[in-house]
1. By the measure Kirkwood radius over Cα pairs in Å, tell me the structure among I, II with the highest figure.
2. The value 0.15 for FRET efficiency 1/(1 + (r/R0)^6) of positions 177 and 257 (r between Cβ atoms, R0 = 41 Å, to 0.05) was derived from one model only; which of I, II is it?
3. For the read-out mean count of other Cβ atoms within 10 Å over residues 17-24, a value of 18.5 was computed from one structure; give its label from I, II.
4. Give the label, chosen from I, II, of the structure having the highest value of mean count of other Cβ atoms within 10 Å over residues 121-128.
5. Given a value of 26 for relative contact order in percent (Cα under 8 Å, 6 or more apart), point me to the structure among I, II it was derived from.
6. Work out which structure the value -24000 belongs to, where helix-only ellipticity at 222 nm (-39500 (n - 2.57) for each DSSP H run of 4 or more, over all residues; to 500) was derived from one of I, II.
Structure I
Amino acid sequence: MNRAKIITFIIEKFFWICALLSLLALLLILGFLLKEGLPPLFSIGFGDFLLGTSWKPLEDTFGIFPMIAATAAATAGGILLGGFVGLFTALFLAEVASPKLARLIRPLIQLLAGIPSVVFGFFGLVLIVPWISNHLGGPGNSLLATILILSVMILPTLASISETALRAVPQEYREGSLALGASPMETLFKVTLPAAKSGIIAAFVLGVGRAVGETMAVVLVCGNRPQIPKSLLDPIRPLTSTIAMEMSYSTGTHQQALFAIGVVLLVFIVALNLCVNYILKGRKDV
């Protein structure tokens, strides 16, 4: 075996070990989470835990439905607002802006992605929360404040990945559409955008995952009240906020219930990815 083959063999084994370590880390995390989180689901009861409306750890009452509703509402609002702005930002950078202007704006968006989440939360606490309280009423710490913060936080992810997907569309698609008499805007929305749908959907999935899993910024602006939101001005407590706020002092069943919340979040993310993969596969088969 010559030297080149030996080096190739070593590099291949190194890659294999790295992949194995990544898989091992994932399995350890999943195993620990399921070990700690599944027992309370059986002892409390799936129905009482998932559909219960009261969270009172001191009374051994663990119902997380208000937190599920709050997480769903905040994520949906953040995706709708941040996704709308992020998608049209990507369309502007990929198809409309001049190369010089795109080179100016793109680093600024990437810089926004590098800001720590606690800074976003502090920004929301100092500026957004008082503005909501003074102009719209309520305590300020609310579902609306959470939606606004999440939409800003996921915007760079949505814009960057969507732009990459749009730029990956072959130029021949655009040229063919224009040659057939379509206007540039018709080409953009009827040809380029549909051709990039897989990458754009992937961007939205990553955005949902970021919104669902965000903790520190949300803790600072959400109000931390475990109730089902009836308006945008109601304080809320998402699932991640509950884990972050109570894990440090929880014991026994209370601590296990927090791990069970982690299991619920895991199941939600896995189900979301499976649904998206199924949808994309179905569209490719058509």
Structure II
Amino acid sequence: MKISFIEPRTELKAYIKSIWVFESQFGMPLKDMNLAAPNGCPKLIINYENNITSFVEGRSSESRECGIYFSGNRDIPVHISTSEKKTGFIGIEFLPYGGYPILGIPMLETANHLFTIEELLGKVGRNLREVLYNLENTYDKICFIQAKMIEMICKRNLQSEIVKYCVDTLKITNGLFPISELERKTGYSRRYLEMLFKNHVGFSPKVIASIFRFQKFYSNWAMGRSYDEFKEELNNYYFDQAHFSKEFKKMTGFSPLQYTNEVSNEFGRKLTLH
């Protein structure tokens, strides 16, 4: 398994968190959990070799080879598997507010769901998929999709500095910044901020804050820290240990202790550490 990271074009850095390419001669590792935990970022997956099966809350869905799929923002985990053959796909992780200005689709409609690009963009999506299918080189695929995303941004004016400020503030503070303070700083009511967030991000500020708070401790796991090493910090972020365990299990499917001691998830580790 190899995951390579590509620097997004300058014009897209305000919208895209990362671009990466997954390559393997034998598919996703069979002994690995291959779990994608919530990180606040919707994703575009360009699947150019082999099918991918996603498991969410006991339900499975298949992403076909040569397809383009959009995964909306999630607050639940996704398990990924493939058959044991050569596999390749491109992942584009948007910033939490980066998908809406590019796609023009209210993000609330995509939250916790997976869509083909045709379902989201119709004929435009079908044309994108057909062009990408005919580009054999992975680098050419990445160059083309970036150019098209820049075109799509230029056709719309959907950025929101209010949402950007609020999300960035919640991210920097690991979800601890009070929503009431966001109201005071921006001059907008909680109801209005929630409406903006659901359009641009897919979730309310409270839910995004909970994902960022979870990521603070999930990144500890990714860096190899044991549960015992970081459990003392929990009181600064959660009401108590039971609250933390409930949130952690919602977003991974496992208790914190079980996950840190028993779960192998190199795929999730590599994506989290980048």
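Since every read-out is calculated from the coordinates, none of them should be taken as a lab result. Worth saying up front: this structure is predicted, and the values here are computed from it rather than measured. Cβ atoms are built from the backbone, for glycine too; each structure is taken alone.
1. On the way: I: 21.6; II: 19.3.
Biggest value here belongs to I.
2. Values: I: 0.15; II: 0.90.
Computed on structure I.
3. Numbers: I: 10.0; II: 18.5.
Matching structure: II.
4. Details: I: 18.0; II: 14.8.
Going through I, II one by one, mean count of other Cβ atoms within 10 Å over residues 121-128 is largest in I.
5. On the way: I: 26; II: 21.
Value 26 for relative contact order in percent (Cα under 8 Å, 6 or more apart) corresponds to I out of I, II.
6. On the way: I: -24000; II: -12500.
The value was obtained from structure I.
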